[in-house]
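J.: Dropping the structures in below, format is structure tokens.
Nothing in this text is a laboratory measurement; each read-out follows from the coordinates by a stated rule. All values reported here derive from a predicted model rather than from experimental measurement. Cβ atoms are built from the backbone, for glycine too; each structure is taken alone.
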Structure P
């Protein structure tokens with residue numbers, strides 16, 4: 001009886017508890033509209049909730065450029081200048097196969113948007129919307145992301 005419990009501990013429970021937190025990158029897409037700043041939000045593909053474009057770091061790109069690529073793929077940012085350093089971080093739980101939650105640390109990079117494309121890789125899978133930072137903070141669910149948006 002002791003051996004199956006030990007095996008379960010070593011192969012399932014211990015790796016779940018001790019695994020490092022995964023990291024993603026996000027693009028905080030911003031434009032200046034007259035005297036006001038606006039933030040570009042997109043819907044998630046799964047639940048349709050409002051988020052900032054985000055994803056896994058891309059091999060061959062640094063994190064800032066990976067965030068810029070996510071802004072293109074998910075929101076159609078055609079012309080954008082990305083900050084070299086994150087403007088903040090937030091965590092959220094990503095639900096993976098079997099309903100298990102994986103804690104994700106997301107580094108947020110500001111992208112000053114010049115132009116948006118009408119057609120982009122995920123244009124048929126997501127909606128996008130320009131809103132004030134205050135409205136964006138009310139639309140997203142992650143508390144730390146809300147704070148980043150309110151500080152904008």
Structure Q
């Protein structure tokens with residue numbers, strides 16, 4: 001598969017993911033939280049805080065996807081080794097850190113308000129660790145991008 005075809009396929013999948021996530025944020029989560037609040041009136045007070053945290057978590061995913069789409073645009077045009085790409089990589093790092101913070105906030109809220117199932121708390125803890133690990137990975141990748149951009153600039157001067 002050619003690079004152009006791979007980039008186009010990935011861009012299409014990421015745009016589709018953005019549409020699905022937006023639909024879940026706008027329609028799915030509010031509906032589901034209403035159903036859960038109606039079925040479990042003792043937990044209805046948690047509807048809005050948990051809904052807000054879920055929407056914020058998905059917003060972090062959307063930010064990461066948008067930054068990735070922009071970087072794919074740089075890759076398609078051959079400009080990925082430019083200083084303009086650094087901000088988009090920083091956006092991805094921020095999205096991972098934001099997702100981790102949302103997981104921490106959810107753990108804190110549920111620990112203070114109600115005893116959540118252990119499996120749910122483990123998943124949230126996994127979200128914290130995964131978000132931090134991916135942010136660290138992207139930080140290393142950013143360092144490599146800075147180095148490659150510097151080398152490319154030096155080579156452009158030589159040539």
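J.: P, Q: which one has semi-axes √(5λ) of the Cα gyration tensor in Å, for residues 82-121 alone, as calculated, at 28, 18, 5? It would help to have the intermediate numbers written out before the result.
T.: Details: P: 28, 18, 5; Q: 33, 8, 4.
For semi-axes √(5λ) of the Cα gyration tensor in Å, for residues 82-121 alone, the value 28, 18, 5 is produced by structure P.
J.: Suppose you compute helix-only ellipticity at 222 nm (-39500 (n - 2.57) for each DSSP H run of 4 or more, over all residues; to 500) for every structure in P, Q: which one lands on -30000?
T.: Working: P: -7500; Q: -30000.
Going through each structure in turn, the value belongs to Q.
J.: To continue, here is another question. Tell me which of P, Q gives 17.9 when you compute Kirkwood radius over Cα pairs in Å.
T.: Details: P: 16.6; Q: 17.9.
Label of the originating structure: Q.
J.: Quick check: 2.4 is what I get for distance in nm of label points 7 Å out along Cα→Cβ at positions 50 and 98, calculated from one of P, Q. Which structure matches?
T.: On the way: P: 3.6; Q: 2.4.
For distance in nm of label points 7 Å out along Cα→Cβ at positions 50 and 98, the value 2.4 is produced by structure Q.
J.: Here is a follow-up. Comparing Rg/Rh (Cα atoms, Kirkwood Rh), for residues 42-129 alone across P, Q, which structure shows the greatest value? Walk me through the intermediate numbers first.
T.: Working: P: 0.97; Q: 1.15.
Comparing P, Q by Rg/Rh (Cα atoms, Kirkwood Rh), for residues 42-129 alone, the maximum is at Q.
J.: When relative contact order in percent (Cα under 8 Å, 6 or more apart) is compared over structures P, Q, which one is greatest?
T.: On the way: P: 28; Q: 22.
Structure P gives the largest value of relative contact order in percent (Cα under 8 Å, 6 or more apart) among P, Q.
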